[in-house]
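Below you'll find the structures, each written out as structure tokens.
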Structure P
């Protein structure tokens, strides 16, 4: 459990707040408009109305007490930049700011952001990969070289254990987990027997996984 400060309750801020609460974190939510926060109130420890570009308002939040501070403002980049800078000036341990373009990310990083997220771009890229390829149920980019894919098993794997299938050596991907009926079994043992009605979470290079997907009928 972590102590989280979320500044801005737009679309991304609300989604972030819901998930952070679901994961058991303690959240303070701040927005300049009271109505934006109303549906989030049951999920947070505290909520405050205020303009965080005002140094007095920001200082009153005690930002150094939070494990992570998120700046979730997409409509006004100048405000996002000012708040990011003020957070660091006031001793924030970790600042994560929202950006929509690379040039924004560069300025945010130069002005105190420890990390930058691109919600719209990341969702668009994930959606493109998922729906461009057949048999991909989910997709997470880990790095420029490796990604995690949720795929069905090859027919030749069904009824065999992970050891017998020898997926890592024969197909050059690593099985991280098994998904079935809404449940995930991470790091399954070598003697786990693969079923036809479940999905495998595999990590590998995109070009390797693309070749593997062509073998799935």
Structure Q
């Protein structure tokens, strides 16, 4: 996809992160250099405790994308232009679902996307902590943006059951950038996702989940994928 004036670009930060994260600021700066406004919404909405995947999807669809209740999807796509979403970790999972649900999303870039998130996260919590979360309704989670622990409601986990990843089958051009040494979301999750989806390109990088050491490599790959001209 070539760069047009009617194209829009959105960056979705990760779980317990913020629009002021290292990657968000880096890509906002890179896009700005190209004269592009990269939108970086705050997915915390000043209420991290009430975070769910459904809430993130609704937020982006309401603020930036045509809603299903509007006249027609085809007409809306014309009105809003082509949308590219870059998503990090849980923001990457959100981007994948937005691409599934919204025809205006023409391509996505996923940075260490949180595929198989629950199956990786729950074993780290342990059965005892999981049961405590369910009974007490809130789990203290370290929030990197706030640099402290915040309570997360159990609805976050319950809500995830609505989103089986096998349903992510819309053939949207997709670039995945994932670190080989990721211990939060192992790279195998992205390999599994790409395996039966020929529209997905996976680039494996020498880094961990933060991808903070390969920013320049990622930007080069994104420019090529988006067909930006310097």
(Q) One of P, Q was used to compute volume of the Cα convex hull per residue in Å³, for residues 30-117 alone, and the result was 109. Which label is that? (A) Q
Q: Out of P, Q, choose the structure whose coordinates give relative contact order in percent (Cα under 8 Å, 6 or more apart) equal to 22 when calculated.
A: Q
Q. A value of 52, 44, 35 was derived for Cα extents along the principal axes in Å; which structure in P, Q was it taken from?
A. Q
Q.
With distance in nm of label points 7 Å out along Cα→Cβ at positions 38 and 134 coming out at 4.0, pick the structure among P, Q it was computed from.
A. Q
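Among P, Q, considering only distance in nm of label points 7 Å out along Cα→Cβ at positions 110 and 158, which has the greatest calculated value? Mind dumping the intermediate values first?
Details: P: 5.7; Q: 2.7.
Structure P gives the largest value of distance in nm of label points 7 Å out along Cα→Cβ at positions 110 and 158 among P, Q.
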**Q.** helix-only ellipticity at 222 nm (-39500 (n - 2.57) for each DSSP H run of 4 or more, over all residues; to 500) derived as -9000 - corresponding label from P, Q
**A.** P
Q: For the read-out FRET efficiency 1/(1 + (r/R0)^6) of positions 14 and 102 (r between Cβ atoms, R0 = 25 Å, to 0.05), a value of 0.50 was computed from one structure; give its label from P, Q.
A: P
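Any read-out appearing in this document is the output of simple, stated calculations on the displayed coordinates, not a laboratory observation. Note that the structure is a prediction, hence the values are computed from the model and not measured. Cβ atoms are built from the backbone, for glycine too; each structure is taken alone.
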